1. Of the structures labelled P, Q, one was used to calculate FRET efficiency 1/(1 + (r/R0)^6) of positions 113 and 217 (r between Cβ atoms, R0 = 35 Å, to 0.05), giving 0.45. Name it.
2. Which structure, out of P, Q, was mean count of other Cβ atoms within 10 Å over residues 313-320 calculated from, if the result is 24.6?
3. Computing FRET efficiency 1/(1 + (r/R0)^6) of positions 121 and 369 (r between Cβ atoms, R0 = 25 Å, to 0.05) gives 0.75 for which of P, Q?
4. Which of P, Q yields 13 for relative contact order in percent (Cα under 8 Å, 6 or more apart), as computed?
5. FRET efficiency 1/(1 + (r/R0)^6) of positions 169 and 393 (r between Cβ atoms, R0 = 41 Å, to 0.05) was computed and gave 0.55; which structure, P, Q, did it come from?
6. Give the label, chosen from P, Q, of the structure having the highest value of FRET efficiency 1/(1 + (r/R0)^6) of positions 57 and 353 (r between Cβ atoms, R0 = 25 Å, to 0.05).
7. Thinking of P, Q, which structure, once helix-only ellipticity at 222 nm (-39500 (n - 2.57) for each DSSP H run of 4 or more, over all residues; to 500) is computed, gives back -2000?
8. Thinking of P, Q, which structure, once log10 I(q)/I(0) by the Debye sum over Cα atoms at q = 0.11, 0.20 Å⁻¹, for residues 65-176 alone is computed, gives back -0.45, -1.05?
Structure P
Amino acid sequence: MLKTSMKLLPLLVLGAVSGTASAAGFQLLEQNASGMGNAYAGSAASAENASVQYFNAAALTELAGKQISTGVNYIELDSKFHNRASVAPAGWAANAVMDGAQGGDAAFVPNFYFSMPLTKDLYLGVGANAPFGMRTDWPKEWVGQGFGTMTDVKAMNFNLNLAYRLNDQLSVGGGVNYQKFDAQLGNQVNIGVGPTAVGSYLVAGNDWSWGYNLGLLYKPSINTQIGVSYRSAVKHQLEGNYSISGAPGVVAAIVGAGGFKAANGAATVNIKLPDTWVFSVAHQLNNQWELLGDVSRTGWSSIPELRIVSANGSPDQVSDYRWRDTWRVAGGANYQINDAWKLRLGLAFDQSPVREGLRTPRLPDQDRIWYSIGAQYKINAKNKLDVGYSYVKAKTADANEVGSAAKGTINGEYKSFVQMIGVQYSVSF
């Protein structure tokens, strides 16, 4: 089984390259399905399978024998723009989609984890997952086409962990991460004389970089576990290309009006993906009920702006973000119905990093509430199947971006929600 599962790892990783943001910003918390039913409350304290190493490497010491846990989560974002007083780009008044534009998307996000004891107190863990991902896809004809049409960012992460049990109460752990980050950003460019004189701007790039994670697990009593973990920020310098496409005369006009040296060329983007602190508690209240809690902080202030730098000396393309660090609070409970079935419940508040007045259609984000439910079926002593479902409702997000006459103005609001369903299979041997 181990050999077969390790052969499947590259296939899973190939799938773990895209996602639709479910947590605030473009973070993906869906690193397993077993935690989804609890809205990821107790994520760094509750060690149910090998996937716990993503949230806290130290918790590997709670797992018996060799374990494999693998799953897939389906994430669907629904985002719609509602117009108030937008102004279409020059020449587009009769053609622009002013109201009801849809910008959501959907994706499958898989994961894979393996763990095993090396000695009585030393444990090894390996994971492959997608910690960040987002895709919004607005129609090219919508009123905000100059501010953003297609946005696709995704991270693929490989994680190697070690954990050590210091005594019966305290374990420590840590690991290294090798991460690939891809980004594609597109928008329409209008030279101000109508929809036939519009081109498309697209930039794409990728980078591999290193990060690390640390964790601690403390058991003050036989029924209570406390987990603290940290995942580092990861700096990426994406290298790729920009291009301007459209009718030949339009491309030439855009290049001239925008000061570009050419219609295409090499480009770089520097981005520092945020670090995350997690504090979790899991308490076994009695034979049937387990209570879970979680507080986390994500350092989104590491992204003050998005700056696309062209190697040929074309003007930098800059978006002002000034994101803020955010908090997430979650609570959950597990109810053991019988030896085979466990029911999960969860609720969470997830703060948005986006500041009012700086919201873009690339990420029409607002504070979110998670409503989660899930179940676990124990097939036998060594095999378990988990399913989870979450409905994530975002507050109505104000949209107010003022551009040039050729770019237009967005004035309205975004209404968004996310639905997720996950399946996880775990086996010990």
Structure Q
Amino acid sequence: MSDDRPTWARRIAAERLARQWSQAEAVAALRAHAPKPIPEGASMIRQWKRWEAGEVTPSEFYQPIIAAVFGTVTHALFPAAGRRDGNAEIVAVSGMETLDIISRLQSSDVDNSTLEALRITTDRLCSEYPYLPSGQLVMEGRQWLKRIAGLQGQRLTLAQHKEVLTLSGWLALLVGCVEYDMGDRPAAESTRRAALSLATEAENGEIAGWAHEMRAWFCLTTGDYRGIIAASQTGTDVAPHHGVAIQLAAQEAKAWARLKDRRQTEVALDRGRKLLEGMPYPENLDNHFVVDPAKFDYYAMDCYRLLGEDRIAETLAQEVIRASTDFDGTERAPMRMAEARLTLGVVAARQGDVEQAVNYGELALTAERQSLPSLLMVSRELASIVHRDYADDAAGRDYLDHLNTLTRAT
């Protein structure tokens, strides 16, 4: 097969091989997941061969079935065309420069056009989370949070007051996430609690759900796995029909994987997959509080790495890196890519290739945009294998020293 096949065709073949299935076995799995009977015999196997060769695109009927066979969602395998630019200039939409917005905030009345400009500003900041330096993003987030919070002392209608609370809640979530990325746990927890309080006052279940998701994330990186499960279930109760419920299911799956309960891991993953499959394709994939369909592979990658399913974890890690890289080579999701590289490092270490394992580990540690708690958590998985099996290897010792230095600095 040539390498110029469509990405989805290469991935279908890779997913099948990762499970060590023949094409006939893949078709049998397809038949088991189909909502109604599909053709019998050799014709369906010939169709599968055509899909893997990239000769024909699966129809809208088969796309979600193929995704379900491999435990992912339709838009992760077959991305929707077109993406909204999360960095579009505010002025292009609202007609306002930043100084104009600030000037209007200082007036006694706030009109709807000003609130719309603030909504766009909030969306822009949340969309810059994956790549903007932490120090810069947290500073801008705090400044805008202070400006918007100041509106509560002005004359507002009931609807405007609720909108101000909602925008403040989103910015508090963003600031708290970046504070945690920077290793400032006390500040992050205080900001998370503030976001939860704003959500309660604004009666916004989605923001409340994300506040509980942050709690689950904090528990994950500190090793409180039962705490993850409790926070995930609480968040799901307050936001069962929002995108955050998908990420909460993923956090719960990560907890079960670390508790070595494969059944509960896959139950949680499948719950999240079904929720995501039933939701419309997002308008802005860059927004940190929008669940990108491609991110589901990232969740599953983490779980299968912990469960020791190296072939599946490796396949998913390579897909995460591909999906997170633009055509010009720009890394669109450097933090996600760092964990994918660490996954490849863990697989390489388990297979006895310490040089490749350390190369992946070092590459992850040098990413410009980092979430230190998450990065260190997965790095320690690789480090434990290196320490156990390759402590006498020079490259292994250098990697452990680098990781220890970063840990002490944090």
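Read-outs throughout are calculated quantities, based only on the coordinates presented, and are distinct from any laboratory measurement. Since the structure is predicted, the reported quantities are computational estimates derived from the model, not experimental observations. Cβ atoms are built from the backbone, for glycine too; each structure is taken alone.
1. Numbers: P: 1.00; Q: 0.45.
Derived from the structure labelled Q.
2. Details: P: 13.8; Q: 24.6.
The structure behind it is Q.
3. On the way: P: 0.05; Q: 0.75.
Derived from the structure labelled Q.
4. Numbers: P: 20; Q: 13.
Attributed to the structure labelled Q.
5. P
6. Numbers: P: 0.45; Q: 0.10.
Top value of FRET efficiency 1/(1 + (r/R0)^6) of positions 57 and 353 (r between Cβ atoms, R0 = 25 Å, to 0.05), among P, Q, belongs to structure P.
7. Numbers: P: -2000; Q: -22500.
Only one of P, Q returns -2000 for helix-only ellipticity at 222 nm (-39500 (n - 2.57) for each DSSP H run of 4 or more, over all residues; to 500), namely P.
8. Numbers: P: -0.58, -1.04; Q: -0.45, -1.05.
Computing log10 I(q)/I(0) by the Debye sum over Cα atoms at q = 0.11, 0.20 Å⁻¹, for residues 65-176 alone on every structure in P, Q gives -0.45, -1.05 only for Q.
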